[in-house]
Each structure stands twice: as C-alpha cells, then as structure tokens.
1. So if we calculate distance in nm of label points 7 Å out along Cα→Cβ at positions 152 and 264 for every structure here (P, Q), which label has the highest result?
2. Quick check on the output: 63, 46, 34 is Cα extents along the principal axes in Å, derived from one of P, Q. Which one produced it?
3. Can you spot which of P, Q the value -9000 was calculated from, given it is helix-only ellipticity at 222 nm (-39500 (n - 2.57) for each DSSP H run of 4 or more, over all residues; to 500)?
4. When distance in nm of label points 7 Å out along Cα→Cβ at positions 184 and 256 is computed for each of P, Q, which one produces 1.8?
5. Comparing relative contact order in percent (Cα under 8 Å, 6 or more apart) across structures P, Q, which is largest?
Structure P
Amino acid sequence: MCQYSAVDGVVQPWHQVHLGSWAINKAGLIITEATAVVPEGRITPTDSGLWNDEQEAAWKPILEFSHTQGVPVAIQLAHAGRKASTRAPFLPGESVVEPGEGGWVPEAPSAQAYEGLASPAEVSLARITQIVQAFADSATRAVRVGFDAIEIHAAHGYLLHEFLSPLSNKRADEYGGSFENRVRIVIEVVEAVRAVMPEAMPLFVRISATDWFEDGWSLEESIALSKLLEARGVDLIDVSSGGLAKAQPITLGPGYQMDFAKAIKEQVSMVVGTVGMITEAQQAEDALQAGVADVVLMGRQFLREPSYALRAARELGVDLSWPGQYERAKL
C-alpha cells in the first residue's frame with residue numbers, strides 16, 4: 001500500500017506526514033499486509049507470517065533493500081479467525097482447505113462459521129492470552145528485524161473484528177456482550193504491542209468502521225474505540241469497513257468509505273487514514289483538501305499499476321526521485 005499526506009495545509013503525495021517523532025518521507029510507505037502471528041492465524045496456507053526465527057530472517061533482506069531505496073516499510077500483524085484455512089483465491093479448488101490437505105480448524109470468539117467456510121472452534125480464555133502474547137512476540141520480531149511501523153489488523157471480519165462485532169461474538173464471559181467486553185482483546189493487543197515497540201515507532205490499527213448491519217458493529221462504536229486506542233498510544237487509525245458477512249448491503253462507489261474516516265477524524269487527534277475505491281491522484285488530493293482524512297492508503301490500484309506512484313506524482317506536479325533505470329521516462 002502507499003499513501004498521500006497533507007502537511008502544513010499543502011496537499012502533496014509522499015511528502016512528510018509526522019506521526020510522533022517519525023515521518024513518512026517522499027518515497028512513501030509500504031505496508032506488508034496480513035502477516036500472521038500464529039500458524040492458525042493465516043488466511044491461507046501460503047500466507048506470510050512472523051512467528052518464528054526463519055520468517056524473521058526471511059524479512060531481513062527485503063527490508064534492507066527497501067531501505068537502500070529510502071522507502072520505510074510497515075508490517076500488518078493479523079489473525080484470520082474464522083476466515084482462516086482457505087485456499088488462495090488465485091488457486092483452483094474448493095474455498096476451504098481441509099486439515100488433511102494442509103489446512104486446520106479455524107478459531108474464533110464463538111463457534112459460528114463465516115458463510116461457506118469451515119466451522120471454527122471457540123477460543124478459550126487461555127488461548128486468548130496466548131494470542132495476545134503472539135501479537136506482542138511478532139511485534140518484537142518486527143522491531144528487531146527493522147520494520148519502520150506496525151499495523152494491527154482489526155478489520156474485515158478477521159479475529160479481532162470478530163470479537164468487536166455482536167454478530168460474530170456470542171460469548172457470555174468478559175470478552176463478550178457489552179462494548180467494553182467486546183473491545184477488550186483489541187485493547188489488550190494494542191497495549192501488549194505498544195509495550196514492546198520503541199516510543200518513537202508508529203503504531204497503526206486498521207478497523208472496519210461498520211458491519212453495514214443495524215445490529216452489527218457501528219460507526220458510533222468505532223469512534224468510541226478510536227478514542228480508547230488513541231489514549232493507548234496508537235498513532236494512526238486506518239478506516240475501512242465491512243468484511244464480517246457475505247450478505248453485507250454495501251453500495252460500492254468511488255470513495256464510498258470516506259465519510260467513515262471523516263466522522264472519526266472529527267473526534268480524535270491522531271492521524272486518520274481513508275481507503276476504498278480511491279484510484280486517481282486528483283480524487284485523493286481532493287479528499288485531503290476537504291479534510292476527509294490525513295492520509296489516503298491504496299492497495300488494489302498498485303496491483304493494477306505498479307508504477308502508479310510515478311504517474312500520480314506527474315499528474316499533481318510533484319517532483320519525485322525516480323529509480324535510476326526509469327529516469328529517462330521522467331520528463
């Protein structure tokens with residue numbers, strides 16, 4: 001993913017946006033997405049992870065190269081919850097990977113399956129403690145290997161979001177029922193991760209602002225959670241939505257999630273990011289000029305067009321440092 005930022009009232013892509021004492025420089029920021037903190041937390045058997053020494057060592061040359069290009073890299077730590085043990089979408093075969101085929105039994109707040117996927121096992125209190133520690137352990141590895149920032153994934157129907165939503169969390173203990181109970185594991189993960197990070201290292205949290213169902217996780221609850229996260233040292237809230245259920249009544253369109261980011265931005269002081277069908281440089285700049293968010297994070301546009309950052313910079317009249325091999329195409 002990459003981003004735009006607003007600095008001193010001037011909106012330009014890849015200029016500096018300060019998060020505490022840390023700054024994203026003109027080269028932008030890369031976020032490596034959905035990196036599992038435990039084997040059972042992978043979405044698919046082919047997902048990346050950061051729960052052992054071998055994985056930590058594998059990340060090192062990637063980070064070293066990126067840093068030689070002046071590009072900071074963040075890592076998104078995740079647990080897929082009941083949406084785990086599925087086949088990579090670009091591979092043939094059934095969606096669910098069975099235990100005998102290299103899959104496993106997913107784990108979730110409640111033994112309630114995501115539509116079309118395997119039935120999960122309800123996590124015990126002891127297992128919740130282990131998962132919280134796993135996030136902290138992976139964060140320790142991320143710091144040690146040289147990542148520049150950490151994002152905790154609490155969106156899109158994965159484990160932490162499953163705890164937040166009353167649609168997927170049917171627990172009757174201290175992790176279910178009330179708002180305070182449903183946000184408990186997210187707060188514990190944030191506190192555990194923040195505790196092992198350098199003070200100046202930015203911490204992001206990605207949330208789904210709403211489930212898009214009246215009786216699900218709501219924007220009002222997201223605002224309340226954002227305030228709790230800010231008080232615990234979160235530097236940036238990455239505002240997405242949905243992902244908890246297939247039947248979500250979303251009307252897609254350019255920038256369809258921006259209003260959620262704007263509503264949260266009006267209530268917090270931390271950096272707020274917006275996402276979702278933002279594909280054009282002017283579209284992103286207009287959102288920043290309007291005060292919708294502080295940063296725009298993009299993913300799929302870079303899958304469609306890996307050199308998108310260079311084109312967008314030209315369109316907005318921003319002078320970026322191009323890779324030496326591409327300099328001839330700059331003018």
Structure Q
Amino acid sequence: MAARIVPDPIENPHWAELLDRHRSASIFHSPGWLNALRQTYGYEPFLVTTSKGSTLENALVACRVKGWTSSRLVSLPFSDHCDPLVQNSAVLAECLTFLLAHARKIGSSSVEVRPTPVAGQAFADSAAGGLTAGSSYCFHQLDLRADETDMFGRFNRSNTQRAVRRAEREHLDYECGTSERLLAGFYQLLRLTRRRHRLPPQPLAWFRNLLTNLGDRVSIHLASKDNQPIAGMLTLSFKKTIYYKYGGSDAAQHRLGGMPFLFWQVIKDARRRGFEVLDLGRSDVDQPGLITFKDHLGATQSTLRYYRYPGQPDTTRNRWITRVARGTFSHLPDVALDLAGKLFYKRQG
C-alpha cells in the first residue's frame with residue numbers, strides 16, 4: 001500500500017465522486033471551495049491517496065501555504081476542519097507518512113491536519129504519521145431535527161430568546177441571497193467587526209470567489225432596521241449540513257438583537273430546506289463571549305484539535321499580527337485596512 005500525489009482535484013471527476021460517497025466529506029473538500037482558495041490566495045490543492053488507477057477510494061487534500069520566511073502544508077487553509085477521507089487507520093497512517101515525506105522533499109517546515117472531533121480520535125489513538133496534538137478550539141454543532149418550537153425552546157431564555165423577541169418587536173427585516181447589494185452590506189458589517197477585534201477583514205475577492213464557485217451552496221443573510229444593515233452572516237451548505245462561516249454586526253445596534261434574530265431565521269430556513277445539522281464552526285478558547293453565544297443557541301460543544309508536525313506550537317505566524325494589531329488596525333482607514341487583509345491572509349492560511 002504505497003501513497004502517491006494526485007494533482008489538481010478541482011477538475012478531477014473522481015474527487016467529486018469520492019465526496020458523494022464518503023460520509024466525512026464536507027463543504028471544505030468541495031471543488032468550489034478549493035477553487036476559491038486558488039483564485040484568491042494562489043494555493044494549489046493536491047491529494048494524497050493510496051488508491052490504484054484513476055478511481056479514488058481514499059484521499060487527503062492539502063495545500064502549500066507560503067509564509068513570510070517558510071512554507072507549510074495545511075489540510076486545509078481557512079477551513080475549520082477537513083477530515084482525511086480514508087477507510088481505516090492504516091490508510092490514514094500511510095497518507096500522513098507520505099505527506100510528511102513530501103513536506104521535507106519540497107522544503108516545507110511543518111504539516112498541519114484539521115480533523116473533526118470524531119475523526120481526530122484516530123489521530124489520538126494511533127499518533128498517525130508522527131503528528132501530535134497542536135492547537136485546540138471550541139467546536140459547536142446544532143441538531144436541526146427537532147421541531148421549530150423545541151428549537152426555540154433550547155435557546156437561552158434570558159439572552160437569546162429575549163433578543164429574538166426584541167428584534168421581532170423592532171420589526172427587523174431579513175434578507176437572504178447572493179446579490180452584490182447583500183455582499184456590500186455584509187462586508188461593511190464584517191469590516192466593522194474585524195476592526196473591533198483589531199484585525200483586518202478577509203479580502204472582498206475571497207467572498208466574491210466563494211459566491212462564484214459555490215453557487216447555491218453559499219448564501220448571505222442580512223438583518224436590517226429601517227433599510228440599514230445591522231447584522232450579517234455568510235453560510236455554506238453541503239449535503240445535510242449548513243455551515244455558519246462568517247459574521248459581522250454593528251455594535252451600536254446590538255441592543256436590537258440583530259444577530260440572534262438572524263440565527264433564528266437561518267435555523268428556520270435550514271429546517272424547511274431539509275438540513276439536519278448547523279455547523280457553527282470553531283471558536284478560539286480565549287473568546288468566552290462567542291463560546292457562550294453559541295452555547296445559548298442550544299448547540300453541542302466539543303473540542304476541535306488540530307494535529308501537526310513538528311509538535312511544537314507554531315507561534316511565528318502570529319507574531320507579526322500580534323505586534324501590529326495592538327492599536328494599529330483599529331485606526332486604519334477602510335482602504336488601508338482592506339489592503340492589510342489582502343497582504344496578511346495569503347500567508348496565514
């Protein structure tokens with residue numbers, strides 16, 4: 001059982017067939033997501049597989065991310081999680097061992113794989129490929145299969161339920177779509193939020209490329225008061241799962257309950273469309289407010305743990321952003337802040 005590289009899965013029909021079959025396939029494996037990564041950041045995805053011939057029985061997808069001083073292999077950049085699509089732990093170990101050897105061959109300094117909590121257990125049990133546990137995050141998922149009354153009843157009564165009812169009394173408007181107008185409103189709110197966190201926004205081109213490549217698998221949601229957007233989010237969908245990926249809000253209007261209201265609209269719409277899970281993504285462990293917000297939606301919390309080689313924490317990527325972010329980004333004009341995002345995120349992955 002020897003592993004090998006298969007280049008460019010985006011146009012490979014056998015990759016799409018594997019995604020249709022494999023239960024662990026997600027939106028982050030999809031050709032549309034991979035093509036948006038390539039168009040925006042220049043990442044070239046490739047597969048590692050032990051499959052013989054052209055048909056893919058298994059595969060691990062990764063990209064090379066070139067940093068300021070070195071490069072890394074990541075499975076997968078800007079993806080909250082990305083399971084290796086394999087049959088068993090032996091295939092997993094073979095693919096990871098090959099990936100590490102390939103990293104050394106091309107001069108990459110490290111390898112990082114981002115499995116879901118369930119798939120991550122295989123890494124913990126076998127120390128597959130020599131990777132060890134690295135960064136960890138809080139991970140939330142919400143089961144959408146209950147009826148609408150039960151879903152609302154699971155919201156925290158003092159916070160989330162009250163906020164939704166306040167938003168309804170305020171007659172907030174809800175819109176969903178992919179128009180340039182909705183994108184502009186969402187991006188304005190995203191920029192406000194990133195500025196509050198002293199970070200640049202992701203490039204506008206990234207969101208345009210997602211809309212172009214993912215088609216009906218991506219949606220923008222806006223909550224507005226008197227035609228003024230006050231909360232927005234971008235969701236993705238794949239099979240029976242809808243993914244909350246990006247969000248932003250106007251802090252001056254938080255009292256209106258725009259974001260809880262928006263989640264409630266998304267949940268109701270997702271249930272009507274037959275989705276069974278809302279993937280709320282990862283939260284940094286030092287973001288207690290965000291973690292509590294997701295808890296208050298009634299979501300189940302678990303630990304999302306990434307695995308990497310070598311085992312020591314990769315702190316070099318964050319030194320530049322930590323040094324510059326202290327007071328700088330929050331004072332930049334919009335044009336300069338957006339430019340900082342274009343320069344930074346390509347090397348962050």
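Every number here is computed from the coordinates shown, using simple stated rules; none is lab data. None of these values were measured; they are calculated from a predicted model. Cβ atoms are built from the backbone, for glycine too; each structure is taken alone.
1. P
2. Computing Cα extents along the principal axes in Å on every structure in P, Q gives 63, 46, 34 only for Q.
3. Label of the originating structure: P.
4. Value 1.8 for distance in nm of label points 7 Å out along Cα→Cβ at positions 184 and 256 corresponds to Q out of P, Q.
5. With respect to relative contact order in percent (Cα under 8 Å, 6 or more apart), the highest-scoring structure among P, Q is Q.
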